[in-house]
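Next up: the structures, one after another.
Every read-out reported here was derived from the displayed coordinates using simple, explicitly stated rules and does not represent laboratory data. Only a predicted model underlies this, so the values are computations on that prediction, with no experimental measurement involved. Cβ atoms are built from the backbone, for glycine too; each structure is taken alone.
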Structure 1
Amino acid sequence: MGLNLIFLGPPGVGKGTQAEAVSAHFLVPKLSTGDLLREGVAKGTPLGKEAKAYMDRGELVPDPIIMGLVRDRLAGTNCREGFLFDGFPRTVPQADQLAALLESMEQSLNRVVCFVLSREEIVRRLSGRRNCPRCQAVFHVESRPPKQEGQCDKCGTALVQRNDDQPETVEARLIVYENQTAPLIQYYKNQNVLSELDASGPIQAVQERLMALLSSL
């Protein structure tokens, strides 16, 4: 069995940034529902077409389609040595379905890392985030500014602030997390696979704490 991980935590704690570093270091693919949906739609797979119909209507993609995309991705050759889910599962029912899927594939989780950060810091981080609409690169006006203000380092596109990173919407996102996703903390504690990680401080400091934790597995 490879290194099978889940990164859990509210929006703004740095899961995605750290997931990229861990993916590159341990050579395991980083998987998120957003990436899986975009991939399925771009390839025009049957599940991708079903998902696109919901997305075009502005509706949430149902769990059966999400789990189908997850199943197909885990069956791919580059997931045989491990995988890293970034922000998935989002609910206890999804976690139950993932557990059943992994069992059917004779796989199991090595560790679920829960990123811990104060609410005030989360709001500060999210409201300062800027995204590239073309290549999806992410920057921050304080901790990760682009070399040229307002412009993506990778492709030169003008950066934008996503609507859900506006300070007034961050609180609503946190409430959704607390209601839907936070119960997963106890869920995975009960399975003895959860580790909490202090996500405060510079990106490099968090990465060092994370790598120390994962290297001990």
Structure 2
Amino acid sequence: MTPKEAQQLQIALASSVVREDCSQGVEWVAGVDVHYPEKGLARAAAVLFHYPDLIQESVQVIEEDVAFPYVPGLLSFREAPAALRALGALPRRPGLVMVDGQGIAHPRRLGLASHLGLWLDVPTIGCAKSRLIGEADKPGTEAGAWSPLVDKGETIGAVLRTRTGVKPLYVSIGHRVDLDAAIQWVLGCCKGYRLPEPARWAHRAASGERS
């Protein structure tokens, strides 16, 4: 698939993203992240937690060759294969997945979190550490404060303060959640750190740390 074809596919798939909350009653939450320990190699980590006690159940890390070039806005085509393999290695199917990346806060409204959500047909949330697109006012300094992330008049996410006095996260709908639910899930999975526990441990595992 060429980058142009990938962009066209993103536009086509974006209309299938469900922006209504289907995450009620979820007991198992996973986080997933992808790093690149060396050129041409992806390391994906998926970490499973029981909710609401946030007890870690499983950590799965896989490495595979990258088959798609680096193109801004098309990272899901580069990272999704490894991420899906890591998620598939978990002993249980998660009811919700937190993704270190964007959901609909994307130029074509289909970032990695949305792409994975459509593939898996489970609720997903984008938990990005940086902004890709959109404008927002700075949220308050207290944990739980947030402001809308807006692009071309559309609210595409939230700039969410997850810890008092710490840089906010960029939270967006991935699939089968609404923005209010996404915010509550992220806050509900935080234990004093900037990242919610599933995303935090996936980041650590993908970076090469193990626990």
Structure responsible for 27, with relative contact order in percent (Cα under 8 Å, 6 or more apart) calculated and labels 1, 2 on offer = 1
Figure out for me which of the structures 1, 2 the number 10, 37, 38, 14, 0 belongs to, where P(r) over Cα pairs in 10 Å bins from 0, in percent, for residues 11-138 alone was derived from the coordinates.
-> 1
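Which structure, out of 1, 2, was helix-only ellipticity at 222 nm (-39500 (n - 2.57) for each DSSP H run of 4 or more, over all residues; to 500) derived from, given a value of -13500?
So the calculation was done on 1.
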Mean count of other Cβ atoms within 10 Å over residues 115-122, calculated, reads 21.4; among 1, 2 the input was structure 2
Identify which of structures 1, 2 gives the largest calculated value of Kirkwood radius over Cα pairs in Å.
-> 1
Structure with the greatest value (metric mean count of other Cβ atoms within 10 Å over residues 171-178, set 1, 2) = 2
